[in-house]
1. By the measure distance in nm of label points 7 Å out along Cα→Cβ at positions 192 and 312, tell me the structure among 1, 2 with the highest figure.
2. If helix-only ellipticity at 222 nm (-39500 (n - 2.57) for each DSSP H run of 4 or more, over all residues; to 500) computes to -22500, which of 1, 2 did it come from?
3. Computing mean count of other Cβ atoms within 10 Å over residues 144-151 gives 26.2 for which of 1, 2?
4. With distance in nm of label points 7 Å out along Cα→Cβ at positions 56 and 224 coming out at 2.5, pick the structure among 1, 2 it was computed from.
5. Can you say which of 1, 2 returns 47, 24, 17 when Cα extents along the principal axes in Å, for residues 176-247 alone is computed?
6. As an exercise: relative contact order in percent (Cα under 8 Å, 6 or more apart), calculated from one structure in 1, 2, equals 17. Which structure is it?
7. Which structure, out of 1, 2, was Cα extents along the principal axes in Å calculated from, if the result is 57, 56, 50?
8. Of the structures labelled 1, 2, one was used to calculate volume of the Cα convex hull per residue in Å³, for residues 48-263 alone, giving 129. Name it.
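What follows draws every value from the coordinates through simple rules; no lab data is involved. The structure presented is a predicted model; accordingly, all values stated were derived computationally and were not measured. Cβ atoms are built from the backbone, for glycine too; each structure is taken alone.
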Structure 1
Amino acid sequence: MYHLIKQEGAARRGEFETVHGTVQTPAFMNVATAGAIKGAVSAYDLKDLHCQVQLCNTYHLHLRPGDETVKKLGGIRKFTGWDGPVLTDSGGFQVFSLAKLRNIKEEGVTFASHVDGHKIFMGPEESMRIQSNLGSTIAMAFDECVENPAAYEYAKASCERTARWLERCKKEMARLNSLEDTINPHQLLFGINQGCTFEDLRVEHMKRIAELDLDGYAIGGLAVGEPTEEMYRIIEAVEPHMPKDKIRYLMGVGTPANILEAVRRGVDLFDCVMPSRNARHGHAFTWEGCRNLLNAKYELDEAPLDENCQCPVCQKFSRAYIHHLFKAGEMLAMRLTVMHNLYFYNHLMECIREALDAGRYEHFYQEHIEALGKRI
């Protein structure tokens with residue numbers, strides 16, 4: 001259940017109640033693809049980093065260790081040790097991004113596993129069953145994620161298929177939630193808006209899926225290579241047609257500046273691998289911009305990664321030490337930088353919420369948008 005607390009322009013401050021806890025929004029979800037954050041960060045670390053929601057991946061967990069195995073072990077929350085809400089994505093994006101060979105039909109998609117090449121079939125019902133076995137708080141509907149740019153006619157047919165698949169997801173979830181051995185009988189379902197960068201397809205698709213009265217709505221198929229201006233244009237086109245009383249999720253986005261822009265356009269929920277992926281390559285996000293710790297200038301720099309940061313890493317370690325760890329190939333370099341970046345993102349969301357509470361989000365946006373988009 002989403003409660004809109006207050007609004008400033010299109011920017012929304014809210015709360016999202018789930019069976020596993022209430023999420024203060026706008027919020028960023030930390031991506032634990034296979035049940036852990038890449039860079040040796042566990043669910044227990046996430047508590048110290050002010051994380052609210054852990055995101056896990058249906059496709060990867062289905063392959064390893066297997067969703068049936070996770071179910072036998074009590075579900076994804078018990079398995080990983082995370083006691084808060086968990087969102088599982090449907091596997092749709094991975095099917096279309098990782099599978100080199102795939103065959104899309106009305107029933108679903110047949111594709112080869114990227115791990116060992118064995119054939120897998122996944123459709124709306126299979127995706128819902130896997131996510132039910134994982135016992136996540138929120139399940140994402142199975143959709144087709146089309147590459148940008150795409151041909152208009154293909155994008156149109158794909159939207160229609162995704163809408164039909166969504167109806168099947170809703171029906172299957174209702175059945176699964178009613179079973180006696182279901183781990184989470186209160187599992188929520190989010191639908192995904194598609195339509196590439198075609199405004200008319202996006203709006204038409206959003207209107208259609210809004211009729212299904214789901215628990216939340218996502219904008220998918222963006223941040224996949226199109227210019228950021230295109231992404232903002234599509235959010236602005238879709239937002240007026242998204243139910244006001246439902247949470248809104250922009251999938252796979254993005255940089256701190258992307259988040260500031262999208263909050264300004266009415267988005268509540270975000271996820272992205274960027275803070276952890278960039279950290280593993282030596283890039284630390286700070287209030288002054290993005291810092292490349294591989295640079296020689298940090299060799300004797302005793303300052304923390306960000307002098308305005310209260311994270312466990314900035315309290316104890318210097319830029320010089322983390323620079324050395326990267327040069328020495330030490331895994332600790334990745335762990336510390338990932339922890340800092342995740343804290344930075346979660347703290348950024350806290351500051352956004354405080355600004356919205358105080359009715360000064362526009363001031364906060366103007367104050368930080370330039371620096372947050374900068375490379376130091």
Structure 2
Amino acid sequence: MTSVSALPPSPPVAEPGAARKVLLRPAVTAAALFAAVRAAGVAVAAGVAWTHGRHPLALLGRSWDSLWYLRIAAHGYGYVERPRPGVVHDDLAFFPLYPALVRAVHLLLPVSGGAAGLVVAWSAAAVAAGGIYAVGAHLHGRAVGTALAVLWGLLPHSVVLSMGYSEPVLTACAAWALYAVLAGHWVRAGALAALAGLARPNGVAVAVAVLAAAAVAAGRARAHVSHRLWTGAALAPLGWTGYVLWAGHRTGDPLRGYLRLQRLWGSRFDFGLGALRFVKHLLLHKEAFLFFGALTVVAAGLLLYALLVLDRAPLPLVAYSGVLLALACGGAGFFQCKPRFLLPAFPLLLPLARALVRTARARPWHAAVVACALAGLSFAYGAYLLAVTHTPL
């Protein structure tokens with residue numbers, strides 16, 4: 001019988017300066033490898049975009065949701081579109097952290113709004129890769145940490161990490177928050193979870209992970225619970241709940257207003273009924289390849305989650321990935337966007353990273369072939385998503 005472990009035994013309560021330096025150098029190396037992988041993917045996508053008469057930077061920085069974020073960064077909230085009767089697109093549906101960072105960069109640097117959005121997204125993706133390395137290395141050593149960061153950059157839909165979207169910002173906050181939990185730094189974890197809650201609606205998964213780990217730690221400590229643990233637990237949900245209540249207040253209904261905003265966009269949580277109906281439609285009718293790709297990614301995510309649980313991963317990682325999967329699979333609407341919603345769920349890649357490292361040590365050539373195949377798939381599919389399909393990602 002397997003079970004999910006709560007936290008590594010006896011986590012340190014402080015991280016000496018020397019330990020931080022030991023962590024920082026390989027984390028930077030992993031982030032650099034991730035950046036190299038993504039740069040190669042963007043180069044391939046850019047070449048395909050040019051052949052289709054489309055400008056790569058415009059596609060990366062000013063596509064779909066990016067335009068909404070840029071408008072919020074430039075003018076604040078208050079823009080509404082009514083594309084057809086019964087459909088209302090209100091910019092309050094978009095969380096504020098990413099556009100706030102874009103505005104800050106635009107004010108500090110002599111660049112356009114679209115370029116500022118890419119600066120924020122690319123920088124956040126690199127920071128996220130460093131945090132992903134830190135989580136993997138903390139649990140299974142440097143090689144697994146590096147493989148985990150690189151695999152995240154080689155996901156079939158990882159081209160989104162190079163676009164003006166908020167997923168890199170959420171993942172950066174989430175990765176370092178989860179590392180802080182694993183290392184026993186509760187206040188830091190809670191503060192980062194609060195920031196993650198300001199990045200995206202599914203940023204609530206980070207707060208759930210921190211609260212779950214804190215509950216287990218408090219149960220173990222009983223009468224000797226540190227005030228830092230309580231502080232971290234109290235901070236964790238503040239970002240998400242604060243914005244949801246504020247956006248609801250702007251609509252006149254603090255408790256249900258944000259959910260109404262999402263429904264007007266065509267997005268709601270129905271426990272997967274809408275997704276199942278769409279899958280049935282996919283199997284019976286001819287649809288764009290994009291939707292079958294999304295279905296494959298979601299199915300792979302479910303399988304990897306089962307492997308993560310069987311691998312006895314720490315509770316924070318299981319809780320975080322589980323909430324992200326539940327929100328992606330249980331939500332109706334925008335089926336083609338589900339792989340993007342799963343991009344922050346990097347712990348799902350831990351079993352693959354460990355297997356790749358074991359293969360590299362036993363049969364280096366086999367590991368090289370696997371890595372090249374993943375890179376080819378990622379670059380080709382990313383170019384297709386960016387330059388060929390005209391469906392919102």
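1. Working: 1: 3.2; 2: 2.5.
Top value of distance in nm of label points 7 Å out along Cα→Cβ at positions 192 and 312, among 1, 2, belongs to structure 1.
2. On the way: 1: -12500; 2: -22500.
It must be structure 2, since only it matches.
3. Values: 1: 17.2; 2: 26.2.
Clearly, the read-out refers to 2.
4. Numbers: 1: 2.5; 2: 5.7.
So the calculation was done on 1.
5. Working: 1: 47, 24, 17; 2: 39, 21, 15.
Structure of origin is 1.
6. Numbers: 1: 17; 2: 24.
This value belongs to structure 1.
7. Numbers: 1: 60, 45, 39; 2: 57, 56, 50.
For Cα extents along the principal axes in Å, the value 57, 56, 50 is produced by structure 2.
8. On the way: 1: 129; 2: 150.
Only one of 1, 2 returns 129 for volume of the Cα convex hull per residue in Å³, for residues 48-263 alone, namely 1.
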